[in-house]
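**Q** The structures come next, written out as structure tokens.
Please treat every number below as a calculation from the coordinates, not as lab data. Quick caveat: nothing in here was measured; it's all calculated off a predicted structure. Cβ atoms are built from the backbone, for glycine too; each structure is taken alone.
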Structure I
Amino acid sequence: MQRKDIDTMRRARDIGGLIGALGDPGENIRLTAAEALGSVGDERAMEPLERLKFSDPAAEVRQAASLAHARVAGRLAQRKEVETWRLQT
């Protein structure tokens, strides 16, 4: 797999493909996939990113997964806040 494949999946919002790329043997691919999942912000990425941030052998990948996990969690919290606000008005 190559970085351009990750970019294609990110643009297509191919969450399954990006999650699959987290298991790629290439450190750079895993890192790029984690970053892409963070930018997409889909709830399905939470558990795989959480696993990766604690288990990847590469420190840079763990850090990217941690940041991506936080971004997704933040987006989900923001969406929930907006939905709650809409229900109250």
Structure II
Amino acid sequence: MANTPSAKKAARKIARRTAVNKNRRSRVRTYVRKVEEAIASGDAAAAAAALKAAQPELQRAASKGVMHRNTASRKISRLAQRLKGLGA
């Protein structure tokens, strides 16, 4: 347990930041799930719209440090690839 005032403050800051990051990660997962569900249903228009909404959310998570930028890029790329395969 934190003893010094600065360590106590640091613990409070970490708890706040953890809550924010958890919320961001949850939002990203929700957007990605919506894209995957639209792809699974075979609705190309809905999947394209969902991907368009999910892409900035993934990039925001990467820029905020919630996930690595290559991870976000990879997820966007794979979703776009699956969407392209749906149209073919």
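**Q** Taking 13.8, 49 as the value of Rg and Dmax of the Cα atoms in Å derived from one of the structures shown (I, II), identify that structure.
**A** The read-out was computed on structure I.
**Q** Work out which structure the value -26000 belongs to, where helix-only ellipticity at 222 nm (-39500 (n - 2.57) for each DSSP H run of 4 or more, over all residues; to 500) was derived from one of I, II.
**A** I
**Q** Which one of I, II has distance in nm of label points 7 Å out along Cα→Cβ at positions 1 and 73, as calculated from the coordinates, equal to 2.4?
**A** Label of the source structure: I.
**Q** Ok, one more. Comparing percent of Cα pairs over 12 Å apart, for residues 9-56 alone across I, II, which is largest?
**A** Greatest value across I, II: structure II.
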